[in-house]
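Any read-out appearing in this document is the output of simple, stated calculations on the displayed coordinates, not a laboratory observation. Everything numeric here is computed off the predicted structure, so don't read it as measured data. Cβ atoms are built from the backbone, for glycine too; each structure is taken alone.
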Structure P
Amino acid sequence: MKFAVVDLETTGGTAEVGRITEVGIVLLDDCDVVKTYSALIDPGMPIQPFVQNLTGITDEMVRGKPQFASIAEEVVELLKDRIFVAHNVQNDIKFMRTELRRCCIKIDPPRLCTVKVSRRFFPGLPSYSLHKLTQSLELPEFKHHRALDDAMAAAEILKLAYKKVGPEKLLKEVKNLTNPKKAKVI
């Protein structure tokens, strides 16, 4: 199975009005990390103060960095023919799809949520937030709310689930698998 474990940091707000400030992607072939990708993005708008405090990503850090449109095709290539995985996948896929749509690229990949996978295959834990979950599963500490670090933590959770239940059971948790449309320019 081929996965693209994604985490995005944003300016805050909804996908329609907010923008991506950082992209982190971990490519897994089964349980093997084959590539990582990380990029700070100039969102072209201020980052909300709450988000700056949460992520440590400031307006100064992203000023002069590439805007999303300049990395969009590279990101699509990384996601191509892979299951899009994220911790709370609905949020990340919504931001990703919105940013790509602004670049006239439409994607509708199969998706897997590590929150849902964890609740199903590691029931009874006190919390399924990324930080608490990694503690409960005794995974290594990581820098919270930075895209690549969060994506690596989610990848570790996915690998544990994969090893625990096997690819067939994990595949049953994938949404949109029957509609693995290729990215296309619209």
Structure Q
Amino acid sequence: MFEQFRNKFPLDDAKWVEYTNCFTRMEVPAKTVLIHEGDISDKTFLIEKGCIRAFLNDGEKDVTFQFFFENNIVASIESFRKQLPSLGAIETIEPSILWVIQKKDFDRIIHEIIEIPVLRDKVIDVIFERTYVYMKHHCSFISDTPQQRYLNLITETPQVIQRVPQHYIASYLGVSTVHLSRIKRKLVKG
């Protein structure tokens, strides 16, 4: 799993082995909740195989706000970093193979690599990328119609359309499954 990342991280072989040994492989079925809303997160996941969603419950229904696929890192960031209750939950959509790292190991690695500019910049890039995805999704609710949000999803992340059940896509777009069906029919006709 980790060999594909090897050339991106300028570490000596001993440190590389030490850091990758901090991860534990786990296989979980679909619909496995990895972090419950309100839990204090003590782990982060790297996806080898599978699809995961982040969501919250607004009291009446689940609202999906992000999808993750192979080679993505998944965590309840605010909970993991600051030890606050998680604002949302994280659940597998497909049977998944994950690599898990505990907070104490993650913190130690971050503390050690923060002095290496190339590695520090890569960590910062990952954080900003996730923030960018959240901001873009949030802004699309202000500036785009549900149909435009769906078209953006097709263009920007087609694996969501191919792999995620329609009710999660509808939730992510902020529409009902009936409305999503209407949007799809309109696009097919148009």
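With distance in nm of label points 7 Å out along Cα→Cβ at positions 55 and 95 computed per structure, which member of P, Q shows the largest figure?
Q
Which one of P, Q has helix-only ellipticity at 222 nm (-39500 (n - 2.57) for each DSSP H run of 4 or more, over all residues; to 500), as calculated from the coordinates, equal to -12500?
Source structure for this number: P.
FRET efficiency 1/(1 + (r/R0)^6) of positions 47 and 143 (r between Cβ atoms, R0 = 30 Å, to 0.05) computed as 0.95: which structure among P, Q?
Attributed to the structure labelled P.
Supply the structure label, taken from P, Q, corresponding to percent of Cα pairs over 22 Å apart with the calculated value 52.
Of the structures listed, the value fits Q.
One of P, Q was used to compute relative contact order in percent (Cα under 8 Å, 6 or more apart), and the result was 27. Which label is that?
Values: P: 27; Q: 23.
Going label by label, the one that fits is P.
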